[in-house]
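The following blocks contain the structures, represented as structure tokens.
Readers should treat all values here as calculations from the given coordinates under stated rules, not as data from a laboratory. Remember, predicted model here, so these are calculated numbers, not experimental data. Cβ atoms are built from the backbone, for glycine too; each structure is taken alone.
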Structure 1
């Protein structure tokens, strides 16, 4: 008999009652150190006082209006995004998947309006852009698309790191955009080197393509800059944002240059809940905190500390871990044992992590994690690794 919740998730046998900062308390009273942060969503940790204040204050005023009317909270967040990014305009969604849908539409509409029509979009092995029809077609991975055909046409997936294939595909006349994550999350914490990101920008400029960046997981301060592409000194034409922007409240956005967005006129796109007052009140507070240079400096400092400790962990447990990879506080431990076993061992050590492709363990702590919590996290990971090594001996 099918359960009342559609069984599309393989859930851990854990249930949490309260959270504060980097900690979650389970219904049985155990306290877990959270290095998953809701898969990079709780950028400021659990129950951050400033976000609680913003949400409760707005909840006592207006929850929902629809985009039939001006929404001051939405305007405030839009102004902050334009102020702190390359973008001239933005559209608010409820999720990263919805942001992907709009980014695809925006790119195709741009070439439709400009002419000639160039609907095909280039993506890369290991990418993850959501689970909608467009997003799974962009990914093309068997586990994403099996049983969901026919797939939406207009995407070509290229091998990761194959520059010749990329250059040849970009020159084809029906290609209009390149869609890429500056740091692949689900794909195994694979950062795109700065030189490659610069090369993509140059290639797009050479062939008149739009560069679409998916910063849903790597954005909002996670790499130590507000957005990961800033490290390379380039700017995209269109960018997808979600996860950390709402600090735990469902919120996403597409930001773009005026040129890329201009063909998206009235009636070409919409959302019932996107940009609602509750989400935008919280999002504006997140932006105010995360865009502060002093806050980002702290993310960089703590990222260096965490990486140093993780390198020591790899050296101490070479039979369990192979290497550390990633950027900022978006780090991965490449495992020698199945990563699912490491995640499970972490439950026994009361620490939460997230599995990714390429047998990688994702570590996505709140950006507010403290030095003491970093020390405690590595100590708990050490216990988990020791238990795995002992059971294999």
Structure 2
């Protein structure tokens, strides 16, 4: 199977991990030799309830027995999608009420950018340096990392960048700006949290000049930071919120939500202002609805903060310079990239899955399922410490 993988399936890097997967359940992934790997990555923050969560699986099976795809997005009334968007509205602060369901986070970013331009009548988009919002051409245009996008230029014009947490840069947001788009917590840059009421200051500047604030919640969203959405930790309400990854319980989905006033500009002048064939797919929406209900019905969000403290308590070593992030969106910042590589690859050999971040070579990703137990955290951290003790700087 591995030979076929390299022969027929397009690769994203020269050296993928290429682990042959047999099955997965709970906090574990099993390879074709039935070796168990404790998963501290959760499909890059996507499997918020772990693998094969019964509530999600049952919701999928129930919808499979009713119908699959029946029509392009927005034409038919389909219960799972309506119930999902209604429940989301009940959990979001006013005026965030209308949700457009997409196939992925990056597609939701594209829709949010179009929505901001359409609503404001402006073209300028301001993003953050070292930002990551996806890999389609529009999302890549607002990626703040030239090395990753220079081979694909020309990209969207009229995109400018500011420093995350740099208050002085807010003057660059002007009456020409359609939207400022920021990750609530910068992911690829190393899980950098906003400080000194930064997001509130950005929102105030946007309100002053008539621009919209778009917050990318694709990673922190759906309970990972102790709140349903990361921005709820920072006393700010975006004009448009984008979500994805963890909202699907392991299924592919994204969404963007705005006020009725803003969202309604997409349905006329022109009609079909944003369209998708499979967005809001009934099976995917059922999985997402089950995921959201489980997160809301349980105490998983409260547990994330206790679990964060446990990680911080257990992971102390001279090579770990800092632990960034919030809740179960954490990164170890170590002395250099070589140590990061040794930790990730060494832990894989020991049966623990860790991963890299996009733009910070000294970072080690820790984004386990929200359902991970304290015993599993202790087990995984013990492996990390064992590997650290064997590293020669």
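Looking at distance in nm of label points 7 Å out along Cα→Cβ at positions 305 and 353 for structures 1, 2, the greatest value goes to 2. Here mean count of other Cβ atoms within 10 Å over residues 17-24 is compared for structures 1, 2. The highest value is that of 1. Please state which of the structures 1, 2 yields 0.35 when FRET efficiency 1/(1 + (r/R0)^6) of positions 113 and 161 (r between Cβ atoms, R0 = 30 Å, to 0.05) is computed from it. Traced to structure 1.
Given 61, 55, 44 as the derived value for Cα extents along the principal axes in Å, which of the supplied structures 1, 2 does it correspond to? Source structure for this number: 2.
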